[in-house]
Structure P
Amino acid sequence: MLDKLGTKGIAGVACLLAGIAIVAVQAPLVAAGIALVVAGLGLVAGGLAENVMKMFGMA
């Protein structure tokens, strides 16, 4: 998976995790909510990408 992300993608994931960690220090429940929202957005984006690829006959 890491080879598909590239340097910018890995840096983005690192920033995302660091941001959630900073919030978790102050408010763990809020950090858990943020993590769930980010995971949900990832699932939605993946589903949309898969459907678009299917429409163009790539998957």
Structure Q
Amino acid sequence: MELLATVHWVATKERQPAQDSEQAIQLVHIWSERKRTIFKAEHIRKAWQRLQQQNWLNSN
């Protein structure tokens, strides 16, 4: 749940929101050491994909 919320945040609430999963990875990993450690790139990609499937992201 924290992963989905974090990815959603960087895609919608950041000053310059992530436009794709690769940007989301960068933003999540600079958020904090803890998030960088527990949220691997592949997990963030999967969360991005799931949020897109559920129409929770404004990107393509």
Parent structure of the calculated result -20000, given that helix-only ellipticity at 222 nm (-39500 (n - 2.57) for each DSSP H run of 4 or more, over all residues; to 500) is the read-out and P, Q the choices: Q
Among P, Q, structure where Cα Rg over 2.2 N^0.38 Å as derived comes to 0.97: Q
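Each value in this text was obtained by applying a stated rule to the coordinates, not by laboratory testing. Predicted model, so just to flag it, every value in this text is computed and none were measured.
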